[in-house]
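Every number in this text was worked out from the coordinates using simple rules, so none of it is lab data. This is a predicted model, so every value here is computed, not measured. Cβ atoms are built from the backbone, for glycine too; each structure is taken alone.
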Structure I
Amino acid sequence: MEGPASYVAAWLAPYVGAALVLLLHPVKGRVKGLAGVLSIFTAAIYSTLIALKTLTHGEILEHSFTWVPSLNVTIGYYADTLSTIMALVVSWLSFLIAVYSLEYMGGDPGQTRYWFFFSFFVGSMQLLVLSDNLIAMFIGWEGTGLASYALIGHWFTDEEERCVGDPGRKALGISMCFPPSHAGLRALVFTRLGDVGLLIGTAAIHYLLGTTSFHAMVAHPEVWAGGLYTRGILAAFLAFFILGAMAKSAQFPFHEWLVTAMTGPTSVSALIHAATMVKAGVYFLLRFTPIFVVASHVVRDTMGIAAYNTFIHFFGWVALIGGFTAFMMATMAIVARELKLVLAFSTASQLGYMFLGIAAGGMMGEGPLAVFAGLSHLVSHAVFKAALFLIAGAVIHAVHSRFMDDMGGLAKYMKWSAISMLLAGLSLSGIPPFAGFWSKDTILDVAHEAGATIPWLLGVITALLTAAYTFRMIIMVFYYKPSHRVQEHAEHLHEAHPLMLLPYLTLALLSLIIGLAWPWIQDRLETLIPGATLAMHGEALHISMSLSLTSISVALALTGLGIAVYLYQAKLMRPYDYVVKSPSLTWLHKFLYDRWYLNSIYYWIFVKGGRALADVTYKYVNNALVDSFYHRFMPWFFMSSARGLYATAEKAIDVGFHVKLVNGTLSVSRRVRRLQTGVLNHYVLTMWLGLVVLLLIVIWYVGWII
């Protein structure tokens, strides 16, 4: 169905806001911030107007303008159930985070830079979500990457308090403390590596279809999927195509950029880790999984079971990567000391859950189920994780330290912040009836039903770890005995400013409200997803949670919660004091604390290894070959050639012109001079002889002619 052209403001308004921020650079105060907030609020209003039609009437709205005719590329918006819900989540969460930023970033000297990239980021994410083709999506995709680089490295002067990691700590000889400028570059490099694969996949689609339209991919799967399979590269295409999503959503082995992205302002961390950038990869998988499911059925009917199994194996590997990422990042969170770092590990872990749920639905060949499983957890996670990050910013601002060891007892001074973190933490832990419980258990049920046994087991274990590290964090920050820092600065501790408090209190309450309303929400989505989503053909979607599986999940979550409460609240223990007494536990703690040494391994292989390769190349290729060729062989060759030419051709020419020719000319000249006797009779005689000879020649010539 065609929709009003004005709805493009859902992604265009933040771009306009970014331009206004630049124009307002000379103006002092919060004017630039207000311009950014209002532009994002405008985007949220238009997203809501779209939702009123799409989600209430089950319509699909779209409007497009021809952008690049030669490539058959359009730009505009495409609003089905999936993109509409994503646009709502992105715009409204970004608006709340922007309101929070008005106070949080109020005294920062880089206001123009911050608000420009903040607004640009939101506009890019909205464009990514509402696009109907890969080219337009890729523009938004790269826009978020560029803005994230600037926002993560916002405090590029690299003061120690802005870093992530313990100052001076090393793992395998590699520093584990990362300044903002370095962290921003890491994010750019890691995500761009994956984007190369996305570009390759996009080029393949355009080559086969002549367009990158999602509609064309749905309408002609036999052309692109069949064409790729007959060429023997379907599996390679799927692997490359998904790399961009894996890197953007920090799935193993691309997870390291997200961990160090905590160097940016906390509002940026909430924006990137909750509402926008890391969800881009999940959205990408949500958008294309139903298309892949449709394609798998078509190639099965036309090309056989082997072609179909290519898609199933692809989904199996994605599910395994998602489950492994969820587990791995949770093991790191359980020992982390930095508040935002715990939340960063948690984000990557929950993103792994989303990948697991979507891929499990794909393994079953049920696109609607895949979308429901992934989308429900995306929404619930966006709400409670945005709240947690914003609370973390308020706490760090209050105690002026990022380490949880410097906190404790803050519930006395920040009551509403403590309540907000408790509500959001219960949702993260998957405790009923919070939103996180419904969405997480849906994923585990789908994974079990799909037969993804190993990913399911990893997901179940992660449920225990998640509750444990979440309540370890909550207790250490708000309910543990106060640290020396808290005791010394108690008179200065107070609740966050209302502009900061209200956004995260709203989000924390919303995580409970969504959970309580979930049965109604689920019923509505069971109708909307199959009926008004791209690549769905009205397939039935029925969600039923297994009581036994849910009981296992909840029991493990409560066990993790109970362990954390017992150790940190009831006993006021510091488990690390006991860990150091055991060499094996000390090694395990170090292994987890240093992120499985993966960061160090990356640096040894790619940074130090690359540098060593460059040194070897410089020594043996540049110096031994290139430098020797140009600076030794080439001069010797030309000098030798010059000497050879001089000894042969040039010397002969020189002697011929300068000696023999001169001497010959002089000899002729001397002989000619001898003929000049000066006697008149000789000259007269010579003249008559010449005339006689000339006359004889003429007579002979004339007679010969006759």
Structure II
Amino acid sequence: MRDPRYDILFEPMAIGPVTAKNRFYQVPHCNGGGYRDPSAAAAMRGIKAEGGWGVIFTEQCEMHHTSEITPFIELRLWEDKDIPQLQRMSEKMKTHGALAGIQLAYSGINGPNLYTKEVPLAPSALPIRTFTNDPVQARALTKSDIRDLRRWFVNAAKRSKLAGFDLICLYGAHGFGIFQHFLSRATNQRSDEYGGSLENRARFVNEVIADIRDAVGDSMGITLRVSLDETIGELGFSNAELREFIEMNRDLPDLWDLAQGTWEDCSGPSRFKEEAAQEQLVTGIRALTSKPVVGVGRFTSPDVMVRMVKSGTLDFIGCARPSIADPFLPKKVEEGRIDDIRECIGCNICITGDMTMSISRCTQNPTFMEEWRKGWHPEQMNPKGESETVLVIGSGPAGLEAAWALCRRGYDVALAEARMEIGGRVTLESRLPGLSAWGRVRDYREYQLRQRPNVEIYLDSALSAAEVMEFGFQNIAVATGATWRRDGVARQHVVPMPIAEDARIYTPDDLMTGTLPGGEVVIYDDDHYYMGGVLAELLVKAGAKVTLITPSAFVSDWTNNTLEQATIHARLDDLGVEIVLNRGVTQIAADHVISNCVYTGKTRVYPADAVVMVASRTGNDALYQDLMLRQADWADAGIRSVKLFGDAEAAGPIAWATYAGHRYARELDGPDLGDALSFRREITELAAQ
């Protein structure tokens, strides 16, 4: 069943005293659940075990209460009381022979301790570095503090063993871990034996690993996650210094886990980072150590994975986002089902769960983090209900996902698309600069649907309510998408803004279907996600002079949550886009716009031959509303249900649409829950009074 080309990916590999069954290594990744939703997180990891991963890690686990990163929600191992929830996770991880790993994190200069109110500790006394620039400083660790910290790591390692884990990852990458803080001269300005030379800066990690090895090293593998390159200038821990560090300490951990210096660089979206983007930084490191090496790079292609191993670059293929998009990626490679892999599109919507302290989503895999909460399995659907047929109207991400899930349940599905191609907004947006990988949302589902005998796809099929009533389908699923508004209604303007009759107004829909304005173009971005920045790039490349005006303090503000905001700003600046922040648009004339400061109201005029309005969207629900007006005739037409979902119901990111389509398919013919929750949750136990 397995292509022999991929045999090397399934070779067992030793990590210290334990052995992984294959080279598929799910590196630590957050999920928005943490200590608040431990059963949801445990079930998610358990699904990956079922999917064939050889190594599965938790997200970062705060190992001591003197370093925590509230408001962000991660795991905690502060005391014995935390062991049971972590043990539940390790047990799920090991159900199919995977090694269970825990990432122990002491955040140091990244830990503001807003919950515990402890004074932060770091190698040197410097301001705390957080996403929210908390006005807090860390105290420099004393020698006594360092001895305490070493003991705390040993205590956490012993608790990890009691919780059933096979591997410990010591976090020293992405700027978040105490080990990186000691190694980097930017955060370690000590003059004692823990500072100065690289040998001194490496002293702490050597001591901690020796301590942990003495405590649990006979039964647990010890891995060290360390930055490939901080890329912050001369003081940073560079790739050259990393190589010197590994060569100097070649046998220090049982495995070297290599990741780019900042999270933004390491997990950059596909818009800016190709698959295997860190290969150059990793190449040659394996020769410096006798220990195995794992690296990351949004690996989705088994051929690229094989190349990384055969070239001697990596021993393990590290994946976070690809393991989310398809938890069964290893099993599909093993079973020769390469075409069935749901490839990660690199949109980074999964990361927004962590950044917004909410349950994570995945655009490709709507079951992510719903395995326990809703009982959803990424490869298995619930049995079909009483009805037999479904007409899905609209083949955008919501409609495609609904059709794919429905046919797997056993329904006969007809998919009607008004255009001559399927994919809806995904098809249009994937043609914009940098977004081609997003087409995988369409490609995966189209391929799967065309393999199914119980699905018919009809293109060029705009339907009226009367026609729908005549077809005889029992269930009508309306996923007709949304249209970008021309009148500016969004956040700044809740009613249409003043626009001159002769003003040239364009929307993202116009640009995505080939109608591009020229000359001096103002983009008004009150959407704050990727669209405004992408369209600015599109227009500049087409020869326009672009000014992007946004009421936010950041261009493409919400992309701070997808780790790309700074890169977007830099890209637009390099292209010559004039970026105007903290200003809205109050009026549009034929040749200019009037912009106001969001703080003072002071106005300024910007010339504009055309304006691109990136504001809000209106659901295309006319067909649905017409069908609802005919509800009295449904029974005669054989109709049991009509449902509106996806962007047509309420516009959002693509991941919201695929989730809506999947939920519709799961719940069709199901019981009416009334006022009950549609998902399970956990509640913190009340302490004794």
Structure III
Amino acid sequence: MKSRLLLLIAVFLSSVQLIAQETQEAPKVKFEKVSEEELSMKTYPNDTTADAVILYDDGTSFIKYELQKGFMLTYERFVRIKVLKQNGVNWGNFYISLYSSSQNHEELSSLKGVTINLEGGKAVKSELKKDAIFRERENKYWEAVRLSMPSVKVGSVIDLKYTIQSDMTWNLRTWKFQYTIPVKWSQYEVIYPEYFTYNHSSMGYHPMLYSKNTQKIENINYSERLETNKGGFRSAQPTTVSRSISYTTQVYNYAAKDIPAIKGEPYLTDLGNFTTQIKFELANTNFIKVGGLFKSYTTSWTDIARQLKENDSFGSQLKATGFLEDAVTEITKGTTDEQAKLELIYNHVQHMMKWDGYKSAFTSKSIKKAYSDKTGNSADINLLLTAMLNRAKINAFPVVLSTRDHGMLSFAHATISDCNYVIVKADINGKPMLLDATEPNLQTGYIPFRCLNGEGHLIGDEVSEPVPLSNPKSIENAIVQLEIKEGKMTGTVEQRLSGLSAFAFRESVKTAGGKQEQFDKLKNSSSELDYLEYKYNNLDSLNQPVGIAYKIAMKEGQDNDAGIIYIDPVMINRHKNNPFTSPTREYPVDFGVPFTEGYTMQLTIPEGYKAEGLPESKSFAMEGKGGRFLYQISQVENKIVLNLRFSIDKTQYIPSEYQALKTFYDLVVNKQAEQIILKKTTL
């Protein structure tokens, strides 16, 4: 529930909401007409670090009636960008998405671009050429137009404008006021007839300069041919009569100025969740006034669940599953325990099917074909898993969701298009379990990090309900034993990893090409330790913690006659830097999964030395049980023992908790940096 509130969405803009004076006028900017000030600009005063700045961004969406086509939706955009640094040159590359299916498509027209550079005191223009424009299909619903502006360099001013038109009045485009570079001025006008009603949803943290609603009267003019009867005979020359329909048009104007760049920060989900923008959703059409019908488009998750259950690429795939009967019987033969059945089926799908890397809530083919091909997208694989579990009499249902890089689901305005992935929720002995069979190294009962994004929605036979997307806590434990002989520190390291930590290690071995290759990579990347030997256990036993063992030596040895030896006791998983460096934060911190790091170190004091100073044992915790840190150190005879435990106990921290989290990490970093001091006792 908290994640929904953090997005600050679903604000219906039904009245004038002035944040600044209405007298604030928009700048007068014309395509290709660039001022000397814009050409000579070296930095943007509001952000001198900016690589580029959007000087002006003007958009309009309007719906008008065309006699031959009906109501058409037109979107127009004109944007001007100033390049300030070399990294800003990439802002000369543009991406325009177009909806394009077998039934509907958007048309791009009036595409014009120009780059203007100041050379020898004169403005030199370079126009966009056709050979720099590329059109490519991304999937069965979307095409992309990519273009590269000519002669873009530091100091360039870029102008681009284009028009998109379609009869898909439901696809009223979102307008973004905020980008990863600052925006000086941005405005958007939306115009549509009274026959249409849209929900308007605002997102983001930067306030708009104004948002206002006005109305105006427009007309549809058309001609109608009438045939008259005279004495029972039809007229040879029909009469043409001019007709006119008047209707009220809603006009919405939005503007924002001096919008700061939105920048990525550690432990943040998709930036789009927090970008200042306006979204639109078609709520209904009402043509009763002109002899037509009323149709509602507002959907609830109950509506979406019903649609998905009837969809050929979703629910229908879970009905014709007789082809799985023999396979499920063979896989679970001799097993009656539900948990054991689930693990056998999950393991079968997980290792037989290969994920093609495509994230989708809909199958790319029938699950029968996917099973035969042994490959498919996320829906092919996880709907197949659902079907097999159901065949084994295990209650399992698909859960649709939006991945972390796709934005968070809106529960205020439910739309299928917001979903780009599907996982499985199974009930085993009355306990829920989330499953995703796309990853061959993932433990049963866990979902990948990409799926840990607020809530998903279960699509059941009789019920449709939200499902928290969470994993059990990830745990890392390490035991380090050290000794110093002849000025050389050596020792052993034993680690146990569970949850997503185990998954990450298994993936690192897979990516490297094997155990030895992964170990060689570790050796070459370590600047402080020499890794001498290794042993990895349970790499293929996914439901067991990964076991790791190393023999190590410090790369820099101590002088045999050193009077004082300084030792960093935290040698594994030490937090050397605080990831939270910003003084303030507007966005929530999202770890995705809670975790605990345990660390035990035992150091044998070398003969002829004594512990001159040990760090102080200490423990501290965040308010609200958000995190804990325990540091206990003691000496028993000739051994120094350190027990450390670091725990993040929540997945998400709201902005008001940021300072406490930042302070907590500062304390952890500083404490782990404290050294053990050994002093020589004999000359």
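Structure notes:
- Which of I, II, III yields -8000 [helix-only ellipticity at 222 nm (-39500 (n - 2.57) for each DSSP H run of 4 or more, over all residues; to 500), calculated]: II
- Distance in nm of label points 7 Å out along Cα→Cβ at positions 116 and 276 - highest-scoring structure of I, II, III: II
- Distance in nm of label points 7 Å out along Cα→Cβ at positions 468 and 500 from the coordinates reads 3.2; which among I, II, III: I
- Which of I, II, III leads on distance in nm of label points 7 Å out along Cα→Cβ at positions 92 and 332, largest value: III
- At a computed 1.7 (distance in nm of label points 7 Å out along Cα→Cβ at positions 348 and 364), which of I, II, III: II
- Which of I, II, III leads on mean projected area of the Cα convex hull in nm², largest value: I
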